[in-house]
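So, here's a batch of structures to check.
Readers should treat all values here as calculations from the given coordinates under stated rules, not as data from a laboratory. Note that the structure is a prediction, hence the values are computed from the model and not measured.
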Structure 1
Amino acid sequence: MPTKYVHTEVEGRKLKLSNLDKLIYPKVGIPKAEVIQYYISVAPYLLKYIKGRPLTLIRYPDGIGKTQFYAKSKPDWTPDWIDSYGISHSEETINYLVAQDVPTVAWLANLAALELHPMQLTTDAPDHPDHFIFDLDPPVNGDFEVVKEIALSLREFLENQGYNTFVKTSGSKGLHIYVPILKNYGHEEMVTATKSLAKLFVKQNPTTCTLAMNKEKRGTKTLIDIFRNHKAHTTVAAYSLRGKAGAPISFPVTWTQVESLKSSKDIHIRNYQDYLQENGDVWADFYEQATPLHSLSSTPVTVSPEVEEKLKTYLSKRDMDSTPEPGLVPVPSQGNQFCIQLHDAQNLHYDLRLEKDGVLLSWAIPKGLPHTMGVKRMAIRTEDHPLKYLTFEGVIPKGQYGAGSMWVWVKGTFTWIEKSDKKYKFVLSAPGFNRTYNLFRTRDNQWLIELYKQPEDTQITLPLKPMLAGVTKAIPTDTKYIYEIKWDGIRTIVHLDTEKVTIYSRSGRDITKQFPELQDRKSFYVEDGIFDGEIVVLDEQGRPMFSNVISRMHTQGATSIDAVMKRYPVVCYLYDCLSIDGKSIIKEPLYRRQAWLGTALKKGTSYKLSEAIKDGPGLFAATKQMELEGVMAKDKNAAYHIGQRSDVWLKVKHRSTETCYIVGYSKGEGDRSALFGALHLVKKDENENLTYMGKVGTGFDAEKMRFLLEKFQDHIVDIKPFKDKTDDDSNSVWMSPILICEVQYASLASSGVYREPVFQRLVEGDL
């Protein structure tokens, strides 16, 4: 039985961790504590691929090289807050564990469940898998270079059949190729398709590949293992550790990185951060790349002469050796796919692309697709684009046609309602996006697009309460974080629409009229948006002056507002984007939302982008030197949670400590009626002059307050010992400046008093 326990809390859940110093990987000196820390660190990535999926665990309670066992059933002592899911097998029903959050991942790590093996089904759609897997398993002492060659050939084979492929190291000997599919098929249908694909590939590569499970029959060939695609079978998860020497990880890589791998164990617990820091989650769009199960063809997909002819203009405008855009890449036609891309070229605009006859009909829409009835927007017909452009994102280099950044704003399928030379009518369908449009040709390549009926997709309701941050005392250094200055101002939600800008306070109050310099809609390139940020007044050194911006917010009357605006002009630093041109983007990762925010803002206005950087410790040190409030650490992969406090955002404040004299206390009310309210504080200069530093009302409990109150009685005087007037002069008891205390505070207000002071202790002996 474990004998050493540590009680901790992870995202609000209390955990009891055991034997943290036990060596799990003895040869490299990795204890259980490091295993748990690893899993907490990668949980935001890992959960994307295991969340909602029944899990089989491989546990190593005494470390690798000793007893290991498979664990499928949920233990009786599992905490109530951990989910499970029952699956009926031939002889029994097994209640599998299901990980939904970071605390569950930490709890599993504490079990020394080094390997997490999820199923290809999710509990919300148990009869419909969402991907299939090819496990490339080389023979004993097999050449990994051969495995890599097979993987690259298999990738080409699968993509010629119309699939999108993702690869990861197995963390053992081979490579795993994953193919996301739409949740439209049963398990047997998926298995049948997978078998057909594997048989054809092995037939085309008979000297290097086999489907034989028997090791003796395999010989020197690599097994293309498809057996794990059956219902309720499992494969080790992306980002899962393996119970192998060196603590290797089954780690997602790009196809380019495959070529440089020396072994499937190249990425391990001691170097994984370098890969994440440089590349992030290279499977980030895994689920967005889902395709149908295609009919198997023994003939690779090729570009037809008709399609090649249609793409002549596209190719003639581009130097395909200098641009990352796709060329004549063969892609099977589905017939009904669409995408809308946000294109930050010479002028920010949207590109609408509709699949038709093997290419993408394309329109550039300068002001975005309308999302309200009665609005018509210009759409300029451009050259046909290849189907591969449905998923293209990247930066087109300067000097190239269409130079600038491009993102897929939304991607899905569409249905034709009407189709003629001068008019198209269609329905666009994607998760959270369902709209019907009319598209009219006016002349030549000039078209108009209008919304046919009000959107069925969810709109964000205003006013709203912004997302709130958790608090931490030290800068988190996980590679998932980006860092921003914590602005000391008024939290605000800014709503831009086609007519005006509306500014809401954190509580939802309309404060637009208080800030005339923020009412210019020409500060934005986009037509519509909801933004999150902070309004500040800056001093000459660029530091926020909180009292001045508060003064701005409370000023009333047009004349007074105009006068105070000239005296204390504001800047609004925006750091998030909730909606852009009528589409909610709160479920997009932060790095994507911020990229789109950056494209939406014009330079030289009262709206500024709150820049995010990767060097958290460096920024924290710089903000301390500049006497700023602190830093925000934000998970770059996290969604936006309206009205919720979440630890995916963390605020880290600078706190200074100072000693000062206690010169009185205000009388208490309510629970403190028998004690005191707050302590009055002053500082003494070398000439014994007293400077009032404000009050402190936090940092002590009832017992400490009773102790202090008793101590105060020996120092009470009738006359206030300092000249400054306070709000509590008539409700205070005064003392001689004898007792010294230590307080911690965030900063000094413009009036010179402490901001957010917290009582620490009496200097003459800690309480």
Structure 2
Amino acid sequence: MSERVVSQPATSGTGLSRRAFLGVSLAAGGGLLLTLNLPRPAWADERAAAANLNPYIKIDPHGIVTIVAKNPEIGQGMKTTLPMLIADELDVEWSNVRVEQAMLNPIYGPQFAGGSLGTPLNWIPMQRVGAAGRQMLIAAAARTWGVPAAECTAERGVVRHRSSGRMLTYGALASSAASLPAPDLESVRLKTPAEYTIIGKFTGGVDSARVLEGEPLFGIDMTLPDMSYAVYEKSPVFGARVVRANLAEVKALPGVRAAFIVRGSGPDAAVKMGLVDGVAIVADKWWNAQQALRKLRVEWAPDSAPSQGTDVFERDAARLAREAPHSVIRRDGNVDAALARAAKVVEASYAYPFLAHVTLEPQNCTARVNRDGSVEIWAPTQNPAPGAKLVAQTLGIDAAQVRVHMTRVGGGFGRRLNNDYMVEAAAIAKRFGRPVKLLWNRPQDIQHDAYRPGGFHHFKAGLDAAGRVIGFRDHFITFGQNGRVASSADLPADHFPAGFVPSLEYAESLIQLDAPTGPMRNPGGNALAFAFESFLDELAHAGGRDPLALRLELYGPPRVLPPPPPRFGLKIPPFDTGRVRGVLELVAEKSGWAHRNTLPAGTGMGLAFYYSHFGYVAEVVKASVDRAGVPQVHKIWAAVDIGRQIINPAGAYNQAQGAILDGLGQALHQFITLRDGRVVQSNLNSYRLLRMREAPPVEVHFLRSDNDPTGLGEPALPPVLPALCNALFVAAGKRIRSLPIEPQTLRSTAT
């Protein structure tokens, strides 16, 4: 791992802790119990719960520390990372820490997994609550000994008096500390990096051994007394209503307890991922319900969506490309004049498909409706608070009557930011009258997703005689719903190279879409990076330039741009071109970019950079093409700048490598096709994932810069798609302008 440090102005990661406060009480058995009450940002659910504080840190008389992990664990390691921050500042042995998963409770502030925001939102607050606990334990020891607290130190679960050598364990001090007032979180001293004993150390996941042993941690493992199993059949055309079904025949099948129609919550429920019309089957076992599903016959009401299809979208996009754009997103300078005086004009069209999330654990939820009308949910959700709100609104109850237990999540990638499966389970349980576990099968999971939207880009750029970019235009044809851009289908006005080319225009046109879309790992970036970074590579080659040199020239000398306004309750760090240069130069060094022309014929290296989720990532791919036109990826290098501190290197490497391989699978295999308003793909034989034999070595180098740490679940994914396509251009001489990569595109020039 690279230890290079780049000094830049530090930025405030979060302002949340300024209004947070600690609560102190005596735990059962005589230990110390600390509660951290975090304020809720304006965008969060506003249910009040100040009178119902839940434990955050607990120290028992034996010195065992229990830390509550507040966020869902979807495989990105936050159930380990956030407790590491608290434990290090508390100064305890990690072997003495136990981690418990929180329920949904407003006392914890935002509880979600998405946007790579777990670290930036919690970096300072979690450290401060640990430091406050350490300060209280020191104060308790000082009071016991009758000495000034300044004469005492805490280390590895023990408080020592320096001059006398006396010592007391945290377990012995816990009940005494519980009687002290909590300190102001703004005033506590945080450790310097040199003092860290847990932060920065390779640390295995707190659940890893249990997962390997097959313990029931996931939503799919949940069982309750008197629980039945449910399946829910929805229209293959999104949002169509049920006319009738052969319910009597299905009810008579072995093991089936009930079969009934559930009415959806409105005509826009399908697009908004709410409760849609469907038929529920409840049985003693899921297998019985699944077998009954095969006998189910449903008549669906006619719908306008059958006119929706991939071939229709492609024809509409081709037509719109010839017309004036519907609207302008951004316009700088005079693009027409720049193109007119350019020494060379380059045009290219790029397209990418809809994608499904295909989480390893299909969507599921266990629900129980109690006699008082309250609902209890056990769900593998990334976003429990909106899920609870959706259940409450749909069932017509108060949000305070919905309790959500967060189970471990078998993959999220943004799919479980939506909670359609949660409201389905609650609605079925209410109708059935007993607890049910709803489990989707794989076809349902693929054909009822919130899809990563497809898109079409029509680029035109002008180069001067020296190969410099002087004009840039993109007519972006994307998808809309009722005149507004669909979820995750937008092009940000500040997307690079906006602001770095003197004359630039981004414009867009919309195609009406009646299917749901939503965020997928690195929303926007997982598609836009392919199109923009591939076209920049085209410009470099057209101008006779090194693709690395062109990017360095475009970004210019190191400088910090004006910061954007706060979002998500965070002070957003400003964009820093010096950090761009740092990762580009580092990946070039580690990959041997300067010697790429010495590779054998038919093998090439491609480069790409992308900034997202406050992370700076540059990647190089080395690839070749076999005689059948099939790409062979030999190695991938990544340089990553996510700030000054890697909290858990084990998790960081896992996330960076996993994101890169995820993107590689998208580039090579994945696409969703719509035909007559329906998704064609139905299982993993028609929607392929990357195979282990296809996974190349991925070498990750972290570049430390003097900035607050940020998340890593998403930033490493986008660059791999264009870097691969750029490498294949060098290897085979053929541009990849649409995904996934088709071997026949490369076969004619394969060696």
Structure 3
Amino acid sequence: MSPGNVIGQPVGQVAGPLKVTGRALYTADVQLPGTAWGAVVRSPFPHARIVAIDPSPALALPGVLAVLTARDLPPGRVGRRLRDLPILADGVVRFVGERVAAVVAEERTIAEEAALAVVVEYEELPAVLTLREALAPGAPVIHSNLAEYEGLPGPPPTQPNVLARRTYGYGDVDAGFRHADVVIQRRYTLPRQHQAYLEPHACLVWTRPDGTADLWLTNKTPFQAQEQLAHALGVPKEWLRIHVTPIGGDFGGKGSVMDAPVAYYLSKACGRPVRMVMSYVEELTAAASRHAAQITMKTGVTRDGRIVAHQVRALFDSGAYGAFKPSPTLDLMGVTRLGGAYRIENLEVEALMVYTNTMPAGHMRSPGMPQAIFALESQIDALARAIEMDPVEFRRRNLIRDGEPTPAGERWEQVRAVETLEAAARAANWGAPLPPNVGRGIAIGEHGAGTGTATVRAGRDEAGWYLCTGAPDTGTGSHTVLQQVAAEVLAVPPAAIRVETTDTLAFPFDFGVGGSRVTHVYGRATQEAAARLREQLLTAAARRLGVPVDQVGWERGQLRLPDGTLADPYALLGPCEVEGQYEGADAVRVTSFCAQVAEVEVDRATGKVTVRRIVSAHDTGTIINPVAHRGQVLGGIAQGLGYALMEELAVSDGLVTTPSLAEYKVPTMGDMPAVEIVTVPTEVGPGPFAAKAIGETPNVPTAAAIANAVEDAVGVRLVELPLTPERVYRALQRQGDHAHSH
């Protein structure tokens, strides 16, 4: 690999050697002298009043250091934006698994035993466990003081248990339906889905008597976590130093502080560092899953394929709290994608975020979009079939082009929707004959790059070139991308640049990882820092030599002096460090389309769906690292495959019935189909060297493409995920009964 030509090259991960040799220190690996263990007492009821808590049986156990309840803590609520979650239950529990009390002990086993020994007396209250129950007239109100919560998006809606409502539209949908030749109305039901990262939530907190603390968290947004914790604990944020550690998988789930506020108070109570690590049972019952949803769509089309009316009512199940969401507004929940990127003549959309007495929902990879796109792309396919038009052709006629607004009013530049659709269909050999019970389905979605602020420091010291960032690598290889960007600017091999992380007191605030923003904002900050470092070294060298700066050049990371010789910058000038900052405050004007074709085989005798092949076409800008790019696509398809076929965080009577990875199934390597990735290159992108987003796009259309392929294979349309063998079999049986009755 030639220095200065590293963009587009398959560079290995910066952290790869540390991870594969077990030397990477994750949060649970950090060791401090005298560390004690914390554990949580959790509610067994979905809705109940706490009558009394008796900690004495727990305190009597040898090795127990303290037991805390809400009465022992100052008032404070936690939330990424909406602060509605008490650190420990505020006299009422609102879901099975809510934190009621906390214990700290010498060892983990003692802490867990003590948590079981705490005696809690409850008075059960009526619970609302489904969206229908929550919205019913006279339903029990889960949060009677909703208007008092900080971060609520505007005045609370008047409908009980609704924490946010979003509407938009234009035209006259009733008139549109009157002009339609075909009208289809369906309700789509989407399940909860857990991120299934390898590393569960963990924290290590060392609180000093004066209230200052050092914290290690499995959190991808350390600066935001610092602010959230400071607000919840009632201390200045400068009192809290959050150390950045590697993140063992995120997929949207590692943006919350989880048990860190509890650990802060436990550490203060016992005078020692406290470690807390959630079990996977706790993860699956009390963390932050993808939102369950019900989306009702009524759409009218003409025989020539015009979408003349589209009416949507989308209900998202928030669970008992909204604290885990980056924003409680529904714009971040895929609501703006309920009309997709299609031309729609008349539109009416209403979306509600609804409290229920179930585990809180948060964000997962491309939040809300797999739900919205499953419903929309299933509806689009049904409309095409109803007017006997090829599904690809129907989409081609209706997808927006340059200069046209989306149904939500966004105006993008360099729109490549049709090109991406056609690339997927072409690669999948769309229209070619297939064997019996084998079908193809297509779906399209998009996701743009996120915005925000970032700071990166670049420098040269005795050990060599380096970058320093406050953003953790969540396993995506983001630090490798930054290394490649800096290497390209400095014209050195990537391996010559070490990447370091710091803490929240050493850097100004930045947004952290999430929303497909890392390559965009951190990449641009890195590009700026590396360019400034190079220019500063050139200027300093010219000053040292007493020559004009244009007489000093740059070649393969070295200074080219006026006599043509090369000089090492450190040897000539000593250490140097500069800071690069980037603020992408405005919405990005380009987006990234993804069209996928799934080829499936359905076993009519059992209902089992086998995905044989997926073609995934992507509207890409410059691909900085093709290995990482492919990894993101394959990982997204795996999560979309799980969402389509097997993953369902099932709840019965408020209790999660899939509380371990033995019951909650995720795809393995054996479930993965053959995957062909097709790129549709463009020369425009918001990131460094015109890079576009890839992290969240690939899992958006997968489930819809698979469901559409199932109908193509055996003629049954399923409107509820996952497409388990039981559901497919029952649909086939109903199809047989219907055919027999005719």
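At-a-glance table
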read-out: Given 16.1 for Kirkwood radius over Cα pairs in Å, for residues 83-170 alone, calculated: source structure among 1, 2, 3; value: 3
read-out: Structure from which 58, 20, 16 was derived, semi-axes √(5λ) of the Cα gyration tensor in Å, for residues 115-282 alone, options 1, 2, 3; value: 2
